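These are the structures, in structure tokens.
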Structure I
Amino acid sequence: MSSDLMLIGTKIRQERKAQSMTQTELANLSGVSLNFLSQLEQGKPSVQMDKVLMVLDTLGLRIELAYSK
């Protein structure tokens with residue numbers, strides 16, 4: 001689980017930088033705190049999923065779930 005959170009955080013950071021956006025700008029546009037966004041980009045396990053989805057939506061990203069046996 002921790003590696004999944006780290007992967008999501010890394011992707012968010014990469015996309016934010018690709019869009020030339022600061023953490024403060026993304027936090028404001030997403031409606032989350034700067035502290036939350038920082039923790040999210042670091043893959044901290046205390047993040048709330050609804051806020052994660054708000055940040056992903058702001059960046060135009062989505063989570064795809066895949067089922068494997």
Structure II
Amino acid sequence: MNEQKYCRNCGSAKPTGATSCANCGATSKPKRPWFGPKRIGYGIRPQTWQGWLIVAVFVAVVTGIALWLGR
């Protein structure tokens with residue numbers, strides 16, 4: 001019972017066990033989520049540099065708005 005796999009990039013069929021698409025060359029490396037569950041407590045926390053970047057931008061925007069409104 002072989003399940004057919006398809007390329008996420010171009011949609012063509014991939015052979016079982018292939019790590020890249022023969023049609024477009026895209027690799028099937030699994031992507032790590034930017035945020036994941038906390039070890040203790042409720043909520044999520046950043047797991048990658050992209051997650052931390054989103055948190056830093058959010059903090060900068062909130063701080064900028066607070067300073068602008070406090071004039």
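Bear in mind that the values in this text are calculations on the coordinates, not laboratory data. Given the structure is predicted, the values throughout are model-derived calculations rather than measurements. Cβ atoms are built from the backbone, for glycine too; each structure is taken alone.
Here are the numbers for the structure shown:
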read-out: Structure (I, II) behind the derived value 11.7, 41 of Rg and Dmax of the Cα atoms in Å; value: I
read-out: Computed 3.1 for distance in nm of label points 7 Å out along Cα→Cβ at positions 16 and 32 - originating structure among I, II; value: II
read-out: For helix-only ellipticity at 222 nm (-39500 (n - 2.57) for each DSSP H run of 4 or more, over all residues; to 500) computed as -10500, the structure of I, II it came from; value: II
read-out: Relative contact order in percent (Cα under 8 Å, 6 or more apart) derived as 38 - corresponding label from I, II; value: I
read-out: FRET efficiency 1/(1 + (r/R0)^6) of positions 24 and 40 (r between Cβ atoms, R0 = 41 Å, to 0.05) from the coordinates reads 1.00; which among I, II; value: I
